[in-house]
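Once you scroll down, you'll see the structures, which are given as structure tokens.
FYI, it's all coordinate maths here, none of it is from the lab. These figures come from a predicted structure and were not determined experimentally. Cβ atoms are built from the backbone, for glycine too; each structure is taken alone.
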Structure 1
Amino acid sequence: MSQSTDQNIDVASLVEDVNLKRVGQYTLVVLFLGFFLVPIETGIMTALKTNEAVSRTIPFVPPLGNGFTLSNIEYALGRLSNAFVNSLLMAVPATVINVVLASMAAYGLTMVRWRGQLALLSLFLIGVFVPYQAVLVPLARFWNNIFPLAQMLEPLFATIPLLQGYHSQLVPLIITHVAYGIPICTILFRSYYKGLPNSLVEAAKIDGSSITKIYRRIVLPLSKPMFGVVFIYQFTQIYNEFLFSFTLITSANNPAAPVTLILPSIGASTSRIDFGIRMSAAFLAALPTILLYVAFAEQFTKGLRTESG
């Protein structure tokens, strides 16, 4: 009799633990996972199928038999290999310069008091809201007619090992992305610096440390989490940007074309669209940003947690 009573108690406690609220939460999580993961799984399956298998099978069904192929990935990689180099040569320097300058600007606008600070901060805020489309025509005229920097640097780039003369066309893009990205990156850093304890900075000032030394020895080490956040954000923006690249590089046939200019032409012809090749190219193009998120995941999480706190 006592054993039956114990079993009833265990069943009752189990039913009590598995309440409707928890079941609803897990159901919602599973639905969200399916919502985000099914399109990715469908894309991967499409990338591994021949064009005939794509037209004959359900998109998320794995390729079977003769429908499986790796030639899509090989072809897409061959088309994108040079574009990968161009995109990285553009995005990495632009991001590094952008993040460093934005950090110093935010430090000067947050922890240093000087006349005209509010006016300059207002200019940074205005710069955040300037749309890309508003500067495309002046941008093209400036870099192509008024100050053709790419043409000036082409002979120099031809003499640099591992680079080609056409890589000089990426320099105007780098400068443009730096100028356009500094306002938003500065605002992000400034919001982070406003949450740092002022006691450390004040103590350093009492000890006689200069503004430069305070930034280098106190503010900069404390900024590592935010550097991860801003670096990932800005690299993703520059790497995926299309309008500036299309305005200054103009064509996918240009050897200096980045990934975003090459992608629309991959897998397309006058007769059909090869969805397997196109999907393979899309996943390969996204690979650098995915690897960046993985590499800086810890700093990114710390920066977001500190920012929200």
Structure 2
Amino acid sequence: MDQSNYSSLHGFILLGFSDHYNLEMVLSGVVTIFYLITLVGNTAIILASLLDSHLHTPMYFFLRNLSFLDLCFTTSIVPQMLVNLWGPDKTISYVGCVIQLYVYMWLGSIECLLLAVMSYDRFTAICKPLHYLVIMNPHLCLKMIIMVWGISLANSVVLCTITLNLPRCGNNILDHFLCELPAMVKIACVNTTAVEMSVFALGIVIVLTPLLLILISYGYIARAVLRMKSKAGRRKAVNTCGSHLTVVSIFYGAIIYLYLQPGNSASKDQGKFFTLFYTIITPSLNPLIYTLRNKDMKDALKKLVKIDYKSTKMQRNWKL
């Protein structure tokens, strides 16, 4: 039998934090709590922005997409992660690993590009307020979202296909709690320089280019805000942009710290902790960040709570 197909038949073993049983128990509880926060928070943002007509604007259209993306991202990872942390069985089927790898790369790439699109939306709103609704028309917003999802899918297909075609010579032990691309590359039994260069090249397009565009956008935004004479207008601009900039800082900060660390300076489990941070904790923080700094969103959530309360009260009265 060809050794390169060994892991295809038997799946993969995810080591996770198998050397630290107590740590795995604590992390499983933390992951569950943050996952529930992610589900409730992002679902609330989607419902509130859909039900409140005042929030039918490009900014909240993109925010709904970000919340939907976070729901999909965490749901594609957390169930398998909890199985790995809780259960004694650390294996994942080959098909399951392949699906997780493709989806993980696809959704992660979408978030990088979507944050850049959201920064362009804020740039247009503040630097070109009189032409904002003309430029950011519904047709353009939809085209931008389709492009973001399409480009990210192409990136995922290329990188994951190249990685999965690497011969593994029977190696099926992944030192991680999910099927992540760097962990898959490490178990290859051939020179992976070409693959790593391909990942680096596409990483510039998907990660560094959007980050550069975000920084340029906020450079123009900062200049426009400083020129504002109205304190109320300046405060509103800072609040709306501050939420997005906070999310960008947390997301990109975690990715850059994780992937640009020199290999010999990082501890064995450091990469796993940072993966937990930007895949589990960051999506749960996004709803809190956008809610706490946004008066319109807070008002919409209050209306949503009132609607839910009235609906529950009517159901109780009907039963009586």
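Consider the structures 1, 2: one of them gives -25500 for helix-only ellipticity at 222 nm (-39500 (n - 2.57) for each DSSP H run of 4 or more, over all residues; to 500) as calculated from the coordinates. Say which. Source structure: 2. Each of the structures 1, 2 was assessed by distance in nm of label points 7 Å out along Cα→Cβ at positions 186 and 218; the largest value belongs to 2.
Ranked by mean projected area of the Cα convex hull in nm², structures 1, 2 are led by 1, which has the greatest value.
Of the structures labelled 1, 2, which one yields 21.8 when mean count of other Cβ atoms within 10 Å over residues 58-65 is computed from its coordinates? Going through each structure in turn, the value belongs to 2.
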